[in-house]
Structure I
């Protein structure tokens, strides 16, 4: 696999091998794209916001949905990395990879490990998507392997959960 540059990302979008709906050129990085916050959910407090600011209490688990809706061809996959701005505030997360053939918005789970509230504003960047090109085409794409979260929108904490 090879990491794609900002130039590669634009070329893939022009060739329709990659879709980033709600694309903002200011979110391009030299080797990725910054994903922004569209929704925040704190399940244990039964809180969900799609505008404004939410305060995440200390030692609290929460989920974020991206404003961007992505669609990957069978040639593209991506790693997800939390922005260091959030890590420096005590937000911890463990993200997976975006599989070849995935389509949808992304649900990113995180934890406030600090001893104080952390404010999260809808529209701020939260994670970087580092795209990679596969050396060969997969035998089966995401939708054919499991597809549990294919075409999701908003925070989805369970497979095939209906939209809120």
Structure II
């Protein structure tokens, strides 16, 4: 088995290959972020806690098995080489989950930290104005109440365009 750290060097291999991946788009596992120091420049302690929820483990195992089936299909014979990671020797659920825990990374585009709404936990209103502060708006993925099941680029462009319209409208009045 090739270590994922070797793969993450992002150097092209000597032969053609295929990179596949699967993601749990709506994970139930939750992590945490903790202050480690009074020094504001010190990075926080981030505990991802990947795969702590049973549904996430089941989904990722099923996803990996589907990816393997697709890549092992006869139609892929001319493209496929040896599986590098997690490697053909890992087949049992416990082995695959151990590999995932060791090598998991997020592909998340964080959002929802300054979510829009009118409830006490919302940070911005429906015009993107920060509750309790005059002259400040938020116009990025942080206003999304939940994460979209895809790349956040398109929705963020839309949020920016809407923010521009709102600011123009407020200044025209």
Structure III
């Protein structure tokens, strides 16, 4: 019997334990990177921990060979935890705070965001940029950068078939 067949026929608690063991090295690595990014941001006021984490990730991925055992946890962190974090970040924005801005300001905000989205998508069509990529870039520029790109990628490409588009969109802003 192969390892895959063993896992497939294993009891659910063994499968869960195997999954946790597969994710753990990458989760620990991502947690360490998040902690380092936050620590550096305390030393550099005004620099977002997210920006520091992205730069750190780019450097590590291109300079250091990450262990293969960490890949499952890194993928899980990038695809599931990051998207959950974006949702929780959005939940911090209280509806009453938005309404306190007043109708005229809300109209201005909606027009600016919609104009940025539609303008970037139209420019992407004119430049023959793939539609998925131009939509991700539009979300990044019109809403809030990398967090918007990651959130939009989760909706427009839930199976990560165009992961390169997401990476390109994050790198472009």
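The numbers here are math on the coordinates, done by the rules we state, and not lab data. Treat the numbers as computed from the prediction; the structure is a model and nothing was measured. Cβ atoms are built from the backbone, for glycine too; each structure is taken alone.
Here semi-axes √(5λ) of the Cα gyration tensor in Å has been calculated and equals 34, 20, 18, so which of I, II, III was it run on? All intermediate terms of the calculation are to be shown ahead of the outcome.
On the way: I: 27, 18, 14; II: 41, 21, 16; III: 34, 20, 18.
Answer by label: III.
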Item checked: Which entry (I, II, III) yields the derived value -10000 for helix-only ellipticity at 222 nm (-39500 (n - 2.57) for each DSSP H run of 4 or more, over all residues; to 500) -> II
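Given 5.3 as the derived value for distance in nm of label points 7 Å out along Cα→Cβ at positions 14 and 134, which of the supplied structures I, II, III does it correspond to? All intermediate terms of the calculation are to be shown ahead of the outcome.
Working: I: 2.5; II: 7.0; III: 5.3.
It was calculated from structure III.
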Checklist line | Highest-scoring label, criterion being distance in nm of label points 7 Å out along Cα→Cβ at positions 78 and 126, among I, II, III | finding: II
